[in-house]
Structure I
């Protein structure tokens, strides 16, 4: 099978002129346009030398003026998960909810690195991958939705996605792939080295690996519930009185000199102020209140739905340390089809093969490809009230994937119980704005949904 690739499909053609202009503007006379015009007239090597001096002085923010588009082709979904946690980048992935992945294939470790054991490991590994993809096909044939059948796919299955980021963030990403958190995963190292090679001609002024002894992040181990399919969520921390805090922030924003002592006359006044903020285009007042949440068990497939929310401090534990083949989600579609035993047997077989391969010498880092998308991990995050409005608006909608929808609605129930004034205003888009954004894919039950969220959940 061909190895997955990453390709720089676009970058600023005049990157050296743009970046060097940014470096000159703070010390050079003239307008921004005049300085840029001057940079265009200079020799490319002259601009690159200036950029080198600027970067060596620690002023790397100028690199953020260079934008790159990357295409990841036929890489493992583990690579996708690693990448999507970088919050200063943008991603668009192929959806496992709508696309049939039966013919996508899978990534294989470099078994030649195992010496004499390599062929045996390869044989067992390939047989197991064929079993899992066959199980996926069987579930589809039995009319199990794609979004539920995907839970039996291994983390080796091939993913394709686009990534857009600036040059400064690219350095951080590559350094983490090659010398940081990804250094023990051969696929990540190889892709990172490919990006370094491509940049050597496209953007030769970028410096990778300046700190090759990156401190390895401590791998967190969070508690996991033993039950399956529980939308279990805990609100671990939150402010004592977020409504007053938000209202005072609104008064400060409006220029009210008495904002620090402002106290709303009643609940209705607080809600009126907060409702105006929610209807505004700039909701900074909501960002003054932060909430720490533990999602006790989220499927590996579901983690993607969580980490793509950018304005949060999220912690996803090490998969190879915390994943347990006995802990996984069971979709309702599996139960309704009477396929629970078939579904469970897939995870039992996966656990047995993982044990066998480990005994044969497969490393934990290659073993990540054996994990199934339905296996669960705990996820810890801190979101402010603004990001929570986005998260709940999108994820509590009936169009959201069922697992993340259950988590969002359980979280909203907890928040309403503790902070009823603020979070009684939160819900799906149709409840919060009176408009359904789903177009022809709308559930068609807006009145019912609005009524449901208007009362206590």
Structure II
């Protein structure tokens, strides 16, 4: 298989008006990645080059492609004249003479490499056209795949089916593999004599058979060819993708206490023996090493969590958060663009942003790194073994030395040397009996308001 060259043509020209969105349909995300990117990843894994046919929102689609499939070539379908016409929009790529041609759709984000490789194997074994189909107990609305003697005889649209053919459950999934030696000739032979005056890709089945070429159907799981046309189907596809990812995570050695409540991004990486409690969300760019614990109701994005570290419950790690071995970020804490070094603890109700928390340091409840003045961000450096008392405000730029103490309730605006003790709070004043007098005055004021109503 590896010696055969392959071209994957991904059709991404449809408007998808039922999405009711200004965003092109194929750019709507599944697990944080555009649908089109999922298809491109599957095509890449199946081998060969990628060509994308764009139409509606072409500029946006092509710009997005550069981010996740920089090597893909793009071709524009300026008129919407059917699927065969769309494929021929990539004629220059087809003319290069690849052994295999895969035709895919940008709105089928659940496709994976295995069925594509299986279709390519059928081409290598002598088929000229391979149509990917699925079986369903309710085939209503789908074209039927009619087989005879182990080959595909026809794709029959439901409206044209006989009563016997309507009972066929093997349905057309749309995706197709074509022998590169015959691809252009078959595509050029497609006519537009149908009611819509369009050029249908499915017509090449009959054309190929009339020319004595072998046409076969390859059965795939329905999920692989599930097309997305509206927000309901988008949510259904997201649910399927998440179910697949959860299963893969657990089989790789990750414990998910309540799998159905955990949500992953397309690029989430988690090491074996990590425990993930219920209601955790992993946004893009998260890497968690082996043996970490992510407690319930935590949200991680763009963060790195080392072995033995703990997150949450109810913690938020924002982009740039980097927890080293056995570090802890506890409940109702937020960390952004900051390193929490080995064994350091940020346990309660705390914000650490644009900072370093040194190894073994302890950050008390209610501590805030004041890192933003409305225009620029500033850095706070907290040394190893430092102790920051509860309800402290650390006004950056600031350096707290190794082993230093900051007294609770302090506002610290100047550097604190190594092993020093810093107080940054006003002197307490206590006035005897004044509390009682204040309480009586406030009670009288409240009572007078009631009598005047």
Structure III
């Protein structure tokens, strides 16, 4: 028996295999990522594996492939359908990752409970049947509509999928699965790769939609080799944006856009969709004027536009040299915008600590936020509040130019619909003329125009 086993070293980041331990992976460059695994030597096996059952030796013309009306169908959760690209795809595979306790299992149980007139299976490898039923009862999932399989072995799950042909299968979680063909522990690179490939092939053969729940590392990435994300069709990240707010974001989607996001509220009865988030991330204020260091902008995510509030605080450096503290906007971007302000707007920030936040906890990455970010930092540094109904948008160049951004009309319309009446946009940006439209070509020009405006134009929306 011992002669059938061998030792090898596998990179936990990219899956590269070496016969001896290396300090640094030659492929992905990760340090100390090789882990020892004991595997069986390759040999002829008499077992008939599920993957090899599919007859792949025949070709077929695309015109002969039939697509039924229900090839894509609704999950019953509008925000989740939006992220998936319109609904669940037959034979599609989805990997959902997120922090522990954020609500991944709750979302997947709600998904199974909301799907109508289809057979669904929940595979639980982390919780007991009693725990799964208790959660399902709490969030109002019809108990008779969901089948449960409480095991972590791959082979029995393969038999169930080939025999019963479920429409939707949820595996909670991928890291708990293991195959008896490999002696390594569950969650190892080999086990993850084998179990994923076997189940993905089985799902496509049966026409079942397959959802994996995945653990994430301390760096915020889905645990396991990157090859796992390449095997599945869609990769979703479940993020927390403030107290009780959850966001589902696609980073890969073969059947839809990766620009859409789904917004949910966590309640006692589970996750509730937020179908119209236009003003969801704005802070409620009763006064007409704003505190210094606050600006507003319109963000486009897929087919929707919503308003966000950028907050900045500038104080003297505590430790003798300046620092930037920003979680919701990339720190490098904040540092670059501050440098542009110092060079082209006459603002001294080299001896200041800069704190940046986004109300509601949403992360912003598009270039249109650079002008409002600059205005928020300038307002905080000069203690001059911006107009309460001002919305700005634009990209900043290192030369101090304010450059146009995409979806200009869509952003302006969203801002006006939310009650904002003053728009500050680049001069080269094609927009319809509005009564309170301000144009600028450079950041110093933008700052100069705002300093001439009263602080309380209208009332805060």
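Only the coordinates and a few stated rules stand behind these numbers; no lab work does. If you're wondering where the values come from, they're calculated on a predicted model, not measured in any experiment. Cβ atoms are built from the backbone, for glycine too; each structure is taken alone.
So relative contact order in percent (Cα under 8 Å, 6 or more apart), computed for just one structure, reads 12; which one of I, II, III is that? Considering all the candidates, the number was obtained from III.
Where does the value 19.6, 53 come from, among I, II, III, when Rg and Dmax of the Cα atoms in Å, for residues 187-234 alone is the thing being computed?
Values: I: 19.6, 53; II: 15.0, 43; III: 11.2, 35.
Corresponding structure: I.
For the set I, II, III, ranking by FRET efficiency 1/(1 + (r/R0)^6) of positions 163 and 363 (r between Cβ atoms, R0 = 35 Å, to 0.05) places I highest.
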